[in-house]
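Input: structures, listed below.
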Structure I
Amino acid sequence: MDNINLYDILCPHKVKGYTEKHFIHHHKNDIIYNQSSSQKKIYLISKGKVKVVKFSDEGNEIIKAILTKGELFGEKALLGEGGSDEQAIAMTDNTQLCPLSVDKMYELMRENGRFSLEISKIIGFRLRKMERRLERLLFKDAKTRLIEFIRDLLEEQKERIEQQEREQSITGIEIKHFYTQGDIANLIGTTRETVTKLFNQFKKDGLLEYSRKNIIIKKKEAFLNLSSV
């Protein structure tokens, strides 16, 4: 559910009162909100990438999510929790956001059942995803974390991939994504060099190939059967 494009459900240009002047722009590394903010808005990404992080007691950054166009963040404000335990940071120049007040979101959720359902799914899915990531960081090595990260992408794009397999339109299975190797390293708790080395090994073994916009799995069954630690 993390790759839901909410523009299919809600286009900010069509919401009364939300015209171009309501978009806000951020440069790379700008803090959109932090732990001390009184967070009462939800943000829809119109352009660029945003990372949502929290910090351990030792001050180490833990990346909770990396999001892009059509995705929502700050949704914890709907639960009355605000941004007290997290920080949102622009990852790209000219990151463009559409802010929605909590009151506006409640109104939209009351008036649009499908929209309300998708928001509920996103919140629940992200909580479960964070739990799985924490378990992996505690108990599994870097290779296994990367394998399971790719498996998660497969599962999230299951319907589109099944269509690919029926049509046999490409050689291998194509997973679309927007992650750099550095992004993936941050999300699975390792270094970019380690991720590059692992992708090179997977390519050498004929299992998959990574590029900036997609991952092509050459041998799906062999990849899925890789042992976990």
Structure II
Amino acid sequence: MDHHRALRRGFPETVLAEGKTPEQVARILGSLAAQSELVIATRASAEHFAAARADIPDAEYHEQARIIRVGPTPGPVADRPPVAVVTAGTSDIPVAEEAAVTAELAACSVERVWDVGVAGIHRLLEHREQLTRAGVIVVVAGMEGALASVVGGLVDVPVVAVPTSVGYGAAFEGLAALLGMLNSCASGVVVVNIDNGFGAGRFAAMVCRRTAHEDEQ
């Protein structure tokens, strides 16, 4: 077990529950929780949570994000700009919630903007002011993944694009969105792996932490 990850990285070791049995996840979380104030598991099912809760009564489950949390959610640091998490459609929300909850567990304030895909661009423009006050924006989209480019062309902050596996056959389970985001003509857009809400949330939190630190200097 890596009990020093929080000291090195500012965020505790995270358990990937997917592919592990409920008993394995419960045992790992219990070992980490014995020495860490906050421990989380991602890609966790209801069965994983039931096993963890049996051993750790104060474990909590963020069902839509599929995250098990042991320990308190830290309050947002006052001087950090918010993280905006934006989705193209309702089907993208589970991945977006993984990003949002991860950023919140890193002491960031998170603003959620759901269902503003390019099929109805007026919905996105209604949130223009909210987007411009964010320190970093996580854009979660499937299908062709065009929303990341549109958002990237509207703001002057980093955009973290998350392709999702939402879409019909030619979407190739998120590959089309991934390639579309990687080929974005908007500058300042970085891309994480398909459905990687956790990675996007962690990166966004690190950007906001650095932004606040630079403002202090």
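Computed from the coordinates by the stated procedures, all read-outs in this text should not be read as laboratory data. None of the values given here were measured: they were computed from a predicted structure. Cβ atoms are built from the backbone, for glycine too; each structure is taken alone.
When distance in nm of label points 7 Å out along Cα→Cβ at positions 138 and 162 is computed for each of I, II, which one produces 3.3?
It must be structure I, since only it matches.
Tell me which of I, II gives 15.5 when you compute mean count of other Cβ atoms within 10 Å over residues 26-33.
I
Starting from the value -0.41, -0.61, -1.10: which structure in I, II was log10 I(q)/I(0) by the Debye sum over Cα atoms at q = 0.09, 0.11, 0.15 Å⁻¹ calculated from?
Attributed to the structure labelled I.
When distance in nm of label points 7 Å out along Cα→Cβ at positions 98 and 122 is calculated for each of the structures I, II, which structure yields the highest value?
Ranking I, II on distance in nm of label points 7 Å out along Cα→Cβ at positions 98 and 122, first place is II.
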